[in-house]
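Have a look at these structures, which come just after this line.
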Structure I
């Protein structure tokens, strides 16, 4: 069932109510400003996690990682190694995730967020091992499904927290699925407690592809950053079932060759 949020506006001396329809399986993430990155004293901190102030606008984010059932319904295939309708889809590349976003948007009558040019190699792609190299451009005014930016992902993961994880300074079995507790496999989405904003599995289970090319982390405030203009790797966030807890930290910046697929690579959707 869709949730309805009412906004009241003063129009011509009267009140006008606008219904904001929250898509099924999504929550509204209100915009705000936060400190992205990690402090120098955070355990297992990496050099590319320099703290800086970031402001992001509001968006909708999927409560769960995209499941195998959802992927199968749109793409007609299930590439996953571990099988189960409610398991997160994995073994998907960045390009697979982009195509899923557009096809689901089209199916639901939304404007696709991405334009994909498969006839030319992307001049901004510096990865010699990328076997695809499509040119993908993002229409930021489109209402269709898309991948989160790296900044949006960290903002949503933190949900107002400042520690290494959205559950505190240390990880526990109530934080997420990682190598010490996953028993060597993915798990159905939503098995661990949600963060304060109602998002599940932001730590662990599968890595989540983001929009950005991975660039150097620098200081300085910015608004709605899109990442580097070019690069060799796309950002992934959140860690996964196969990886130690340190990779699941809120600030950890993973990356992958955009054409690579792995039993640990999945994704989560956002919308405007």
Structure II
């Protein structure tokens, strides 16, 4: 295992090596650079959320995000000519993947509040956006990055064919407000893909339920997970937010944590 070290406090915490599951997702976006470039990139970024394939698959960033394979079937294989918005992009894996799949315009936003989460849970200090910028430079990417809160999406003044909102809904204080903000940025005939924390209680299946989480209940030293949704609970919120069609695409459990992914249009 690698060690994440807070350069200010000296606090150390283990960062797991990528598993085969993380590598399988990372390999969807191979980044062909020299070993020297790859190692320089690994050294310049103190903490990675996403796992990226570098140097033809011989090196990987030590992303802390666990197995994301359940998201992949929901992503369009061909985004040719489309515009994509990635909300809560962090290191930008899905924004760069959308670009590689043909999207002509990709906008990636993040308010970079994850710096507080990373400091509290992992003991690492970030300035914000360094992982994104490092990968964008390696790829020569044209993805547009903005430090922007999801509730300020009206500042973009454009609409998108596809909006990705992964791992964010359960971390905002006003999930209905976020869904409304996403709806306003969606173009005619477009689709929002939402992935969030779900309720792992079979007796609540079919119920429009939302579980309110205690601080630290979901992840140790993580006070920023507020909600868990049933499929019907998420669907009802989406309909209130103005979406005409809601389809739950799948539910998975990763490292004991239940997740749900849905298409809103």
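What follows is calculated from the coordinates using simple rules that are stated; it is not laboratory data. If you're wondering where the values come from, they're calculated on a predicted model, not measured in any experiment. Cβ atoms are built from the backbone, for glycine too; each structure is taken alone.
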- Determine which structure produced the value 24 for relative contact order in percent (Cα under 8 Å, 6 or more apart), calculated from the coordinates; the candidates are I, II. I
- Message: Can you rank I, II by distance in nm of label points 7 Å out along Cα→Cβ at positions 69 and 213 and just name the one with the largest value?
- Response: I
- Query: Thinking of I, II, which structure, once mean count of other Cβ atoms within 10 Å over residues 141-148 is computed, gives back 15.6?
  - Reply: II
- Message: When log10 I(q)/I(0) by the Debye sum over Cα atoms at q = 0.14, 0.16, 0.17, 0.21 Å⁻¹, for residues 61-204 alone is computed for each of I, II, which one produces -0.82, -1.03, -1.12, -1.34?
- Response: I
- Query: Which of I, II yields -7000 for helix-only ellipticity at 222 nm (-39500 (n - 2.57) for each DSSP H run of 4 or more, over all residues; to 500), as computed?
  - Reply: II
